[in-house]
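Please go over the structures that come below.
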Structure P
Amino acid sequence: MATIRKRGQSYQIRVSCGYDTKGNHKEQAMTWKPDEGMTERQIQKELNRVAVMFEESCMHGFKSSAIKFEQLAEEWFEEYAHLNLRSTTYERMRQLTKRVYPAIGHLRIDKITGRQLQAFVNSLAKEGANEKTGAPLAPKTIRHNLSFISDVFSYAVKMDLVSDNPCSKVSIPKGEIKEKPIYSQEEMELLLTKIADEPIKYRAFFYLIAYSGFRRSEMLGLEWKDIDFENNIISVRRTSNYTAERGTYTDTTKTKRSQRTLKISPYIMDILRELKDEQDNEALRLGDKWIETDRLFTKWNGEEMNNQTPYGWLKEFCEKNDLPFYGLHSFRHFAASSLISAGLDVTTVSGALGHCNSGTTLNVYSHMFQTAQARVSEAMDGAFGFLQKKQGV
């Protein structure tokens with residue numbers, strides 16, 4: 001039964017919600033204020049109605065909207081994120097709390113406004129936001145911060161704590177978008193020529209990733225059962241990832257469309273045969289010390305290769321050979337560029353890269369497609385030059 005107490009011009013309604021596991025009494029409270037001009041009879045009638053509705057809400061698990069953002073975010077992590085997000089995404093969200101909690105974690109969820117969130121987002125686009133470099137955060141990083149806040153508010157809406165999501169009113173500052181460098185055809189040829197003299201597992205890794213455009217996690221998740229030597233086909237079925245909490249672990253691909261099969265150059269398949277022979281010999285030599293994982297890319301004893309190993313090895317290799325180092329993801333961009341330059345349509349390129357849809361491919365590689373289309377236009381102009389001469393142009 002709700003208890004009602006008049007406080008000035010308002011009424012406080014309190015409802016008992018039983019006891020928690022430690023024996024502490026739990027209550028929910030709300031304040032209701034009658035509209036001006038209401039008669040005493042109207043006030044009592046409406047007050048009783050509000051009290052009954054509030055009591056019913058409490059009995060059905062209603063939570064006070066006075067909850068603070070950090071408290072609700074932690075609930076979201078436990079009740080939703082932990083159960084539904086990939087481990088890598090979950091850990092990234094956790095990292096974002098280091099900026100978000102100090103800014104809005106202490107504020108009540110029902111008191112946070114779009115204006116406050118816009119001010120927070122704008123602060124991330126200012127000089128000094130990146131504590132390591134002193135530069136503004138990249139637009140993508142800012143977008144991740146806002147996306148995390150928005151996910152928590154969407155959860156709040158579903159839990160009937162707030163009526164709308166204020167993040168919908170926030171805009172991401174455009175900032176300066178720096179085009180990430182990728183290896184040119186000449187640079188890639190030189191790099192792979194020099195890698196040809198390196199250990200077979202690194203030669204196989206970088207020749208395959210440059211040709212296929214596989215993600216690093218997909219490369220490290222490849223197993224020998226995924227390799228069809230007879231038909232020169234490789235299938236992507238899983239990923240290998242790392243988080244501080246779980247260590248190295250096997251997971252599903254990023255999306256369902258990331259599970260795909262590609263035809264691979266016979267030359268690269270021969271390199272993989274060489275890698276398989278070396279692994280088999282090492283397994284025989286080490287005996288019980290060899291750990292069978294069926295992975296293509298492993299540590300010395302057969303265990304899954306650490307996720308940072310290819311990056312670190314390539315960085316050191318490039319420094320030693322005075323070659324440009326653009327990171328591992330640049331190999332994926334190089335493969336995409338090669339496919340687009342070859343004149344393949346966006347749907348085919350999207351399927352090869354394992355994007356969730358063709359729109360993603362267009363968003364990421366729109367400039368490359370435009371450049372390729374311009375070359376097509378120039379070629380067509382050349383092919384139909386005789387018409388221009390005929391018309392006296």
Structure Q
Amino acid sequence: MLLGILVGYLYRVFYPDPAHYEKFADNIQILSDIFLRLIKMIIAPLVFSTLVVGVAKVGDFKSVGRIGVKTLLYFQVATILALSLGLIMVNLFEPGTVMHLPLPPQDASTGLAKAAPSLKEFISHVIPKSVVEAMANNEILPIVVFALFFGVAAASLGEKAKNIVHAFEGISHIMFKVTNYVMLFAPIGVFGAIAAVVAKQGIGIIGAYIYLIACFYAGLLFFGLVILGSICYSLKIPFIRLLKNIKEPILLAFSTASSESAFPKTIEALEKFGCSTRIISFVLPLGYSFNLDGSIMYMTFATVFIAQAYGINLSLQQEITMMMMLLVTSKGMAGVPRASLVVIAGMLSAFNIPEGGLLLLLGVDQLLDMGRSATNVIGNAVATAVVSKWEGELNLEGRE
């Protein structure tokens with residue numbers, strides 16, 4: 001990370017022509033793209049194999065249903081907390097009012113779709129017409145749905161399917177080994193990602209947006225340490241030990257601005273922490289679609305920030321309405337590129353806030369996304385630990 005910052009900064013010093021910044025950033029970001037593509041290469045087989053084995057060991061739809069209800073219940077509570085905190089932080093510190101930023105034209109286009117997917121589109125996305133297509137597109141939710149059916153069917157056949165379950169268990173071990181190989185490239189990928197951001201945006205952008213960045217990161221820290229820490233404390237889950245176990249995936253997500261990049265390592269870290277393998281294989285993939293706490297908090301924070309910048313005062317009723325809308329629409333954005341910005345664009349349209357305000361955020365979105373991604377990893381790790389605890393499958397004895 002430090003070397004990436006230095007290289008990006010030195011490039012701007014020795015080549016002060018802005019015309020070259022984007023080309024250099026695109027070229028060096030190839031290193032980051034290679035790493036992220038390698039990660040995406042292993043996610044589908046890893047999710048499918050671990051979930052099939054996990055569900056097959058659960059045994060029946062009743063058990064799967066019980067775990068599923070507990071998981072989704074937790075996700076809804078965490079989402080409400082994240083959305084509420086986003087509103088509290090932006091109203092408390094008012095970055096849009098305090099910063100006096102030069103405003104883009106109200107009719108400026110961002111190139112982002114405004115509409116959130118309809119219920120029909122969401123169902124069409126979740127229920128796969130082809131599991132092969134879902135795997136080819138790295139769509140986690142459809143893979144999860146097929147793996148649930150496959151795993152329960154395998155469990156119902158008992159001895160007849162024993163060899164298949166063992167085979168998938170072998171595949172999951174192989175994929176973890178592949179993960180270890182891929183992770184050898186992680187430092188190079190991180191270097192490329194950071195160097196590209198600094199070369200393209202410059203360190204100066206941090207100074208211009210320091211108040212906004214500080215407010216948002218303060219909210220992320222409060223959520224990640226205080227709120228999630230309190231949840232763990234109330235359930236007697238050792239939160240500090242959990243953070244120590246997942247520190248590598250947190251740093252990986254932060255430096256690449258991608259929580260997806262940390263997925264394989266998070267699985268390994270949670271197993272070492274003491275979470276049940278079957279709970280991990282069930283909760284974690286769902287969490288990457290339904291429990292992205294950092295991204296969810298950003299949605300209310302960014303929407304109200306843009307309203308503040310344009311001098312638009314939203315009433316308490318409007319903000320609560322926004323929160324209820326986001327409670328639903330944030331769940332339908334799985335697999336959509338730059339999902340947070342797409343949802344925010346929809347909110348701006350719904351509350352007659354200029355869409356051009358999104359341009360205020362695009363310059364620093366990568367920096368904000370680094371914090372969001374790290375928080376997403378912590379949130380999903382806590383969710384997995386909580387459900388493991390509720391199911392009586394959190395084994396902390398003899399683990400440090």
Structure R
Amino acid sequence: MTKHSIDRARAQAANNRAMAALRAGDAPTAIIAAREAAQADPEALSLWINLALACRMGGDAEGEREALERALDLDRLDFTAQLRMAQWLQREGEETKALIAWDGVHQLAEQFPGLPDPVRDELAAGAVYCAGLRTRIAAATDAVLSVDADARNETERRRIDAFAAAALGKRRIYVNECAGLHYPFLPADEFFDRCHFPWFEALEAEAGAIRAELEALLKAPGEALRPYVRMEPGSPANKWTPLDGSLDWSACFLWEYGVPNAAVIERCPQTARILESLPLARIPGRAPNAFFSMLRPRSRIPAHTGVTNTRAIVHLALDVPPGCGFRVGGETRQWVEGKAFAFDDTIEHEAWNHSDARRALLIIDAWNPHLTARECAAITAYFAANDAALV
């Protein structure tokens with residue numbers, strides 16, 4: 001039937017008869033009338049959905065599917081058509097297709113915050129159904145992936161776990177978001193594997209001495225202790241506003257943008273000595289940064305991303321009460337006092353302290369371990385040329 005053969009008056013009359021039959025519980029009559037209406041105006045999506053409803057009420061599964069397919073041919077993103085098709089696939093036991101269809105329905109539902117409660121109930125039922133399917137898939141997947149699990153190195157374990165979790169819809173895979181320099185083709189990993197940092201053991205061996213120097217410094221910090229967040233006057237309100245000028249998140253810098261802070265270094269000589277011995281990113285006027293980071297009780301650092309993926313940010317945990325946590329992308333870790341880890345801060349990350357005590361870390365810059373020595377030299381040379389050209 002073409003546009004020229006549309007008979008909207010006939011379609012409306014037939015649809016009225018179909019709706020009356022549905023209200024009366026007369027499915028056979030509803031199917032006949034709804035099919036007449038859809039055929040009279042085949043470009044009216046709602047008429048195909050009404051036909052699908054009549055077929056569902058009458059137990060005509062194939063007729064319902066055909067009607068829903070016609071509706072989706074008219075508008076692939078129609079919410080009602082997608083919802084009814086997901087429900088049809090679920091009822092008919094087509095689990096793989098149903099899982100995909102329900103995922104699409106739930107994504108589309110996010111665009112319609114004002115959906116009525118009965119529809120919300122249908123979405124909730126679909127979510128329960130999908131959760132059951134994913135539990136079955138996860139059990140089967142775990143059984144397969146557990147083979148040779150003990151033989152995997154850290155990189156293999158983390159990648160396989162992230163792959164399986166993402167495939168099962170349990171987590172997102174995050175990408176780099178650089179506010180400044182983005183170096184191409186580096187892995188967008190959340191936490192760097194420890195094997196890239198053989199010097200962590202030397203750093204961790206000094207954790208006690210470093211903590212002792214921090215404790216002594218904080219007894220009389222003077223101007224060394226300052227708010228980490230200091231927004232420019234006149235900045236519009238944003239997620240950093242609650243921390244602006246606040247010591248809820250504070251810092252004592254030993255090195256800042258490649259410049260040593262003599263006042264702090266003099267009071268923390270052992271910390272300074274170990275920093276000098278480490279293979280940190282050293283770019284005049286830019287790196288390294290090395291500082292003590294304190295987060296007060298009941299404080300939180302909002303989710304954010306950093307400047308460049310050419311660096312790895314190293315955390316050495318010094319004083320960490322229970323109730324603290326740190327998320328990078330889809331992985332959350334707890335700090336362990338005396339232990340270090342490294343992460344890519346251009347992956348979205350956030351931190352919190354839900355305890356009643358202060359949390360303290362030593363934070364330092366290192367090169368992204370996936371860069372070669374020549375690449376590090378090229379980056380350093382780039383910044384030197386850039387700075388020289390702009391003097």
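For the read-out distance in nm of label points 7 Å out along Cα→Cβ at positions 197 and 277, a value of 3.6 was computed from one structure; give its label from P, Q, R. Label of the originating structure: Q. When P(r) over Cα pairs in 10 Å bins from 0, in percent is computed for each of P, Q, R, the one that comes out at 4, 16, 21, 17, 12, 12, 9, 6, 2, 0 is R.
Just so you know, all these numbers are worked out from the coordinates, no wet-lab data involved. Note that the structure is a prediction, hence the values are computed from the model and not measured. Cβ atoms are built from the backbone, for glycine too; each structure is taken alone.
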